[in-house]
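K.L.:
Pasting the structures in now, so scroll down.
All of the numbers you see were taken from the coordinates with simple rules; none came from a lab. Keep in mind that this is a model prediction, so the values were computed, not measured. Cβ atoms are built from the backbone, for glycine too; each structure is taken alone.
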Structure P
Amino acid sequence: MIIDVHTHLPSHQDIVPEDEMAYETAMRSGEKVQLTNSINDYIRDMKIVDKSFIFGIAPRPWKPNERVLKVSGWPKNLNQNDVAYQTSLKNPEKIIPFMTLHPLDPNWEEEYERCIGDLNCQGIKLGPNYQDFDPLSEEAFRLFARLEKDRIPIIFHQGTSPMTDAPLTYAHPLTTDKIAMAFPKLTMVLAHLGHPWQTDCLSVVRKHPNVWADMSAQFYRPYSFWQGMRLFYEWGAIDKILFGSDWPVTKPQDNIDSLLNLPKFAKDHHLPTIPEDSINGIINRDSCEILMID
């Protein structure tokens, strides 16, 4: 079973009008990324996987109209949690919606209840740097306590970001060490192997039983990708890596191909290899069972 634990929302419900096409080049270090996509684009790119987790990133309450990935092609009365749910209805056996909240939003508990009760959200995505909240704050800990009590897993954005107003310290993997110590029963996924702090990420992952990593948004920096994967392997933490794509920044098929190409990359560059069984384990790992998602 192939499960993509890291996919973002399609920006449009239907076909994207030509004049609304949007691209950016910072995410992939100069390569063009198309940020505008439809539901059909999402479904097409997810054909290779058996299940996918889909989510947005809640905006800062003091800047509600500024969003990391926009959903301009949806009705304005829908927030990002609604969009995740509406997309999941296209294939509810396959597409699993996650909610996104902001711990400084005074109404987050009401939205939490709606997401769990009405929208069937099975987890939550948080990007403390993008959302500009301190993950070690009292407000954040109040949210984490609720998630731990209800056994709701978190996928954290971890690592670098091209956004100039997104504090990097809020997305450093060592920050999650303190969260895991305070909430030992809270299941967390540290996205992107915490790049470029893969060593710090693996330190947290191997220390805490309920902390995992995903390898999304890695392969287009080949040496960094190999280095991070090799570090996880040498430290005995490679079996705690989950498969993810970071769609639409990359597609699941590209990530699978690049994972399978790691031994060849190592051979071509006279580097230590990464065993194929470990790579296949990542691709076929049952993340639903690990994260206790029904």
Structure Q
Amino acid sequence: MTMSSPRLLVMEGNTAEGRALLTAAGGRAPSDGYANLLRELMPEAVVDICYPADAGANLPDSGGLEGYDGVAITGSALNVYDGGPAIERQIELTKAILASKTPLFGSCWGLQMITVAAGGSVRKNPKGREIGFGRRIRLTAAGRGHNMFAGKDEVFNAVTVHLDEVETLAPGTQVLATNAVSQVQAAEIKCGEAVAWGVQYHPEYSLRDIAATMRRYGKRLVEENFFTDEKSLLNHTAELDSLGKDPSQKPLAWKHALDHLILDKSIRVKEIANWIDHQVKPTRAKRERG
């Protein structure tokens, strides 16, 4: 048996311009936050980041993908149906990851990428944007017995931001969770011998991350009637930032209707922790890497 450090790859969904906008809004590149979380959940792992939305980015070749024990795809401000090189490169890389049979987890855009790469489709949600916190996400019968949700309540809220949703399921998709805004809030997608897990929300996001995302969209959220003006948006995000730093602030937690399901990080990130335990580690053992 060959013993080596686990290797994980984070696939950034945004362009350099998109990442810069998030940073300017007080946030961080989604891939940086994702990579940090993976290092916390699997301290012995080496975590790499790739940027397929950027022209000229160094990407792992298809053979190199089998060298990873797991790949996670971040969210993105892009829309799949807009097409173009930044999106096509990501679809092709996702297809290559599936072909490598390396465990794959997608958050938001990541679920959409996996769906399209596996033969499904994505559309703009006719019900509009879901932002801040996805409410009353409910496990399906399949979800209640699925390893992704081990230790998770049957009904829960989650940090979220998305305008698009899965329209047509890819072959081999099993829907694991749903809510009133999107029929597909979580799914397992089997493509050939590959098994991918995806969620429409963001278990990897902190309150700081969603606050920065709201500021990054700014006036658009006012136009969509989430806020009366930019001042109220900034006040709202300042409270989320404060609560993120100190989750024990009961008045703010009550005001924003947030409980332990979001404020307790160990519960909030459970889907990704379960992916590591039930997908990454078993596949690593099967490949005789330790």
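K.L.:
State the single structure among P, Q that was used to calculate P(r) over Cα pairs in 10 Å bins from 0, in percent, for residues 8-159 alone, giving 11, 39, 36, 13, 1. If you can, show how the numbers build up before the last one.
P.N.:
On the way: P: 11, 39, 36, 13, 1; Q: 10, 36, 39, 15, 0.
Label of the originating structure: P.
K.L.:
A value of 13.2, 38 was derived for Rg and Dmax of the Cα atoms in Å, for residues 72-151 alone; which structure in P, Q was it taken from? Don't skip to the end; give the middle numbers.
P.N.:
Details: P: 13.2, 38; Q: 14.2, 40.
Corresponding structure: P.
K.L.:
Figure out for me which of the structures P, Q the number 20.5 belongs to, where mean count of other Cβ atoms within 10 Å over residues 64-71 was derived from the coordinates. Each step should come with its number before you reach the end.
P.N.:
Numbers: P: 15.4; Q: 20.5.
Here the read-out was taken from Q.
K.L.:
Moving to a separate point now. Comparing FRET efficiency 1/(1 + (r/R0)^6) of positions 32 and 208 (r between Cβ atoms, R0 = 41 Å, to 0.05) across structures P, Q, which is largest? Please report the intermediate quantities before stating the final value.
P.N.:
Working: P: 0.65; Q: 1.00.
The maximum falls on structure Q.
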